[in-house]
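> Several structures are given next for inspection.
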Structure I
Amino acid sequence: MVARERLRLGVLISGSGTNLQAIIDASADGSLEADVAVVVSNVADAFGLERARRAGIPAVFLDRDAFGTGAEYSGEIVRVLREHGVGLVVMAGYMRLLGSVVLDAFPGAVLNIHPALLPSFPGAHGIADAFAYGVKVAGVTVHFASAVFDEGPILAQGCVEVAEDDTLETLEAKLHAVEHKLYPLAIQAIASGSARVDGRKVHIVPEV
């Protein structure tokens, strides 16, 4: 049997990079047939960049203020990703709307993770919004990115019960734990060729 070529990931971050670390760890232990080829951040001191350096992964800070337009900034992201042979772009706590320049350069190959069960509670405060609403079940969504924030076909979801004694902080901790398991599993579905996008729906076809 011919070994399958490992998928090369370009991970976009803005913060501490805990999901990035989960992806790096899954790649290292063999449960994820993909390698992080480059990490790009729009925040100079994002700890995720240090996580990448410790793992021997190229870490790139791109300053939005150094570019005249958003399209120029996005074009530089594309250049860096292509320079590192990226096949799948993974947003992991990247706190900017990814523009059409990147989406068009990697059609159907940009993932995002959102800490709520989309289409409910989109936006930057998904956990807090769900908690304030009083939901009994909260969750996490991995979806293909589109030009509209927190939209695009859903690849995977995971959920937790909201206990009576949960606080916002304890719920956040529960959901982050789900994220760290779900994101590598979702990426593996793409790396293995199991994910099939059909309009709004994504089918996961088990390997034969």
Structure II
Amino acid sequence: MGERVPGLLLFLPVPLVLFLFTQAPLGAPLSLVLGVALMATHRLYARPFALARAARRCLWCGAAVASGPELIVEEPPGTTRWRACGEAHAARGRRFLNWAGAHGRFVQVGILGTLAVFLVLAVLAAVRPGAAPRYADAVTFFRLGIAATVLPLSILGVRGPIGSDRLRTPFPVHIQALIGTSAVIWLFRIVGVIWLALALVSIARRP
């Protein structure tokens, strides 16, 4: 448990950014600025932490390991090597990463595209309060786009083929390494279902 707590603490900026974007607790302008700043700087400290422990933590469950199967991953910043605590978790990790790589364009458009459009809509709403688009509309779009991406990723991503030892993903792996891929997948499922429901309710209630 020694390195699970630091990993969890370094993961917390991720849900904090989502909270700032969707709830705007400090007001839309300040919440957006703070959220973007947290998002832009997260890699500077989270990635070195994850990479320094890549050989001694299971990428799937986050447990400490002395040895185990290696997963070679081609991710956007470059090729990295991660460890699994056993063949079962290595296979699950390969299934997830293989599915993400095979559907890389879908994942990139679904997450990065949704984020980009949300920020444009949210900034417009922040600088022109009372005019269309409303901030609530931007949040609804954000929730719907992210949910439509992470739900297939988290459900279908563990049912695909195992793939090879060398994997390619459309996203950096360090974020899931902080708390374990399995925990991230469950967060995707829970948040995805809730956000999908909230987005559909918001659309249904829109005048």
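> Using the calculated result 27 for relative contact order in percent (Cα under 8 Å, 6 or more apart), pick out the matching structure from I, II.
Structure of origin is II.
> Taking -21000 as the value of helix-only ellipticity at 222 nm (-39500 (n - 2.57) for each DSSP H run of 4 or more, over all residues; to 500) derived from one of the structures shown (I, II), identify that structure.
Going label by label, the one that fits is II.
> For structures I, II, which has the highest computed value of distance in nm of label points 7 Å out along Cα→Cβ at positions 24 and 144?
Top value of distance in nm of label points 7 Å out along Cα→Cβ at positions 24 and 144 goes to structure I.
> Can you say which of I, II returns 80 when volume of the Cα convex hull per residue in Å³, for residues 128-175 alone is computed?
Values: I: 80; II: 110.
Derived from I, not from the others.
> Name the one structure among I, II that mean count of other Cβ atoms within 10 Å over residues 168-175 of 15.9 was derived from.
Working: I: 15.9; II: 19.8.
So the calculation was done on I.
> Same structure again: Thinking of I, II, which structure, once percent of Cα pairs over 17 Å apart, for residues 16-135 alone is computed, gives back 67?
The correct label is II.
> Given a value of -0.67, -0.98, -1.12 for log10 I(q)/I(0) by the Debye sum over Cα atoms at q = 0.16, 0.24, 0.28 Å⁻¹, for residues 80-151 alone, point me to the structure among I, II it was derived from.
II
> Here volume of the Cα convex hull per residue in Å³ has been calculated and equals 131, so which of I, II was it run on?
I
> Okay, moving on. Quick check for you: by distance in nm of label points 7 Å out along Cα→Cβ at positions 56 and 72, which of I, II is greatest? Provide the component values of the computation, followed by the final result.
Numbers: I: 3.7; II: 2.4.
Biggest value here belongs to I.
FYI, it's all coordinate maths here, none of it is from the lab. Just so you know, these numbers come straight off a predicted model, no measurement behind them. Cβ atoms are built from the backbone, for glycine too; each structure is taken alone.
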